[in-house]
Structure 1
Amino acid sequence: MFQIGAFTCYLINDARILVDAGGPFGLVPRPLWRDMMPPDAENRVPMTHHNLLVQTGDRTLLIDTGYGSKLTDKQRAQLFLEQPGGGLIGGLGRLGLTVADIDLVINTHLHGDHCGGNTTLGDDGGTIAPTFPNAEYVAQRREYEDAMHPNERTRATYIPANYAPLVTNGQMRLLDGDAELVPGVRGVITPGHTPAHMSIVLESEGQTAAFVCDLASYAIHFERLGWMTAYDVEPLITLETKRVWQQWALETNALLIFPHDPVRPLGRLIETEAGKLRIDPVAEPFV
C-alpha cells in the first residue's frame, strides 16, 4: 500500500508470463540488457501484469484488469502464464473487496493483457458477463475503434469479448482525448504503443503519481529514450512521448508505476551527477 495525498493505492499483479526477449527489448542488442533482466536458456524474460487499485475516499477505482480468466489452457501454456494468489480477483479478496466494490474500471488501452479481466465467461462457457457488475468502464474511443478494426499485426491482441459487450450494454464510456475521470485522476493520451494509448495521472495534496502503462513497460524503457518494445505500433512516436514525460517526471518528482517490470515496478526519475537519467526504485510489496 502507498499513499498519494488522500489516495490509498494498492499494486496487484494479475499474472506473470515469459516472453521472447525480442518483444520487450526490440532492437536493443542482448549484451546491453541481459545483466538487468537475465533471460532463460530459451531467451525468455519475465513480464508481470500490474493493476492499480485506487481508493479516493468515496470511489474505488481499478486501472487495467490483466489477462483475466477467459484464456484457454493452450493459451496459458503458450504464455507460460502463472496467476499466483488468484490473480487480480485474489488480490482484491486479500484487501477484503469483491468485484461488486469497484466503481470505475479504467482501461489504459485494449490489448488483451490489460483488459482481459474486464469480462468473464458464464457457467455455460459461452456467455460473456462484466466482471465488475457495478462499475463504469472507460477507454479511449480511438482505441476502441482500432480494436474493432484490427489489422494483421494487431488482431491477435485485440479480443472483442473483452470490451465490445460493455459498449453494447452501455457500461463502457468512450473518451475523446484527455479527461478528468474523478477529481484528481486524469487520463492522458501518451501515444506510441498504440495511437490512443492512455496513461493515468494521480494528483492529491501536492503529491503526484503516474501509471505510465506501456509508454514504458519496464523502468529501463522510461530511462532510455531509444529503448522501446517491439510491441509498439508507432515506436518513433513512443520516443517523443517519452521525451515529454521524462521532463514532466523530473519536474513533479512523480511516483512512476510500470506495468510489466518484475524488478522495479515503482520508482522516481532522477538525474545523476553524470547527467544520466535513472529510475530510483521504490520498494512496494504486492497485495
Structure 2
Amino acid sequence: MKKGLKILLVLFFFSSTSFAADPVVEVDWLKNNINKSNVYVLDIRNKLDGGSYETFKEGHIPGSKHSNYLTGGWRAKVKGVGGQFPGPKPLETLIGSLGIDNNKHVIVVYGGVSSLDFGSASRVYWTFKTLGHENVSILNGGYTAWKNAGLQIETGEHNLSPATFKSKLNKSYSASFSEVQRAEKGKKTNCLIDARPAVFFAGKKKHALAKAPGRINNAKNLQEGSMIDENNKIRSASEIKALFGNLNADDYKGYISYCNTGHWASTVWFALSEIAKIPDVKIYDGGMAHWTLNPKNKVIVEG
C-alpha cells in the first residue's frame, strides 16, 4: 500500500471516530439520514411537554427509541440535591441499555412545545458531552417540527437491543463550587449567568428544592426563554450574541450558567457555547438548590 493512501486511511479512521456533530439538525437532515446505521434517534418526551412512553407509543419518529428525561435516570439526587448529573457509571448503564454505543450519532428529540421542553434536550445533550460523547445533536423543533412537516409517524412499542457505552468524563463543561464562589465575590474570572425567569432572579418566586429565594451575588440575568423562538427552536447565533451582548460581560474570561437545578441553565449554556460559540461556558449543576444548602452563602433578593 502506498504511503499516501495509508495516511488517508488513518485520517479517515480518526475523523470518523472523533467526529463532533453539529449541535442541531433540522427535520430535512433527519429525513435524509434516518436510515443510516450510525444514526440513533432518542425520544426523551416527558411530563414537561405532556409526553410519556404511552404518548410515544401513540406516535413517534420511525425507528426512534424512548427514554423519559424526568424518570429514566438522566438526573439523580446527589449529596442531598435533586436533579443532578448522576455520574459516569449509572449513565453508562442507562445509555447502553438503550442500545447506544460510542459509534452512534445520537439525535435528541424533545416535544417541541416550549422553552422549558427544550431544556430537556439541552440537558441530555450536555450530559452526553460531559461523558465525552461528541457525536450528539438536537432535532431543532423536536417531535412537533417532524409532525408538522407531514413526515411519517410510527406507532407501537420500541425494541431495545442493549449495547456497550463507555464514557470519558470531560469536566470542562461543569463549574466547580470554588469557581462559583470566586465569581460570587466579584472576581473577574467568570461571569455568573442566571438562566431563570425574572421572578426567580428577583427573589419573588422560589423553586421547591431551593432553601431560600433570590439569586447568587454578582449574577446577571439571561432568561432561558429568550434563547428559544416562537417555533420552539433554538435561536440563531447572531440573535443569541445580540442578547448576550446586552449583559455587558465581554471582559470576563468565562461564564457560568446556573438556575435552580441545572435544567434551564443547560438551555443558556447550549445557546452560548454550542450555537453562538462563546468560549469557556460552563454549568453550575447544583444551582440555587445547592447554593442555598448553606445559609452562609449570600443570596440577593430585590426589595
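Each reported figure results from applying straightforward, stated rules to the coordinates on display, with no laboratory input. In this text the structure is predicted, and so the values were computed from the model without any measurement. Cβ atoms are built from the backbone, for glycine too; each structure is taken alone.
Comparing mean projected area of the Cα convex hull in nm², for residues 130-257 alone across structures 1, 2, which is largest? Comparing 1, 2 by mean projected area of the Cα convex hull in nm², for residues 130-257 alone, the maximum is at 2. Supply the structure label, taken from 1, 2, corresponding to helix-only ellipticity at 222 nm (-39500 (n - 2.57) for each DSSP H run of 4 or more, over all residues; to 500) with the calculated value -5500. Going through each structure in turn, the value belongs to 1. Figure out for me which of the structures 1, 2 the number 20.0 belongs to, where Kirkwood radius over Cα pairs in Å was derived from the coordinates. Only one of 1, 2 returns 20.0 for Kirkwood radius over Cα pairs in Å, namely 2. State the single structure among 1, 2 that was used to calculate mean count of other Cβ atoms within 10 Å over residues 186-193, giving 20.9. Attributed to the structure labelled 1.
Computing distance in nm of label points 7 Å out along Cα→Cβ at positions 26 and 202 gives 3.9 for which of 1, 2? Source structure for this number: 2.
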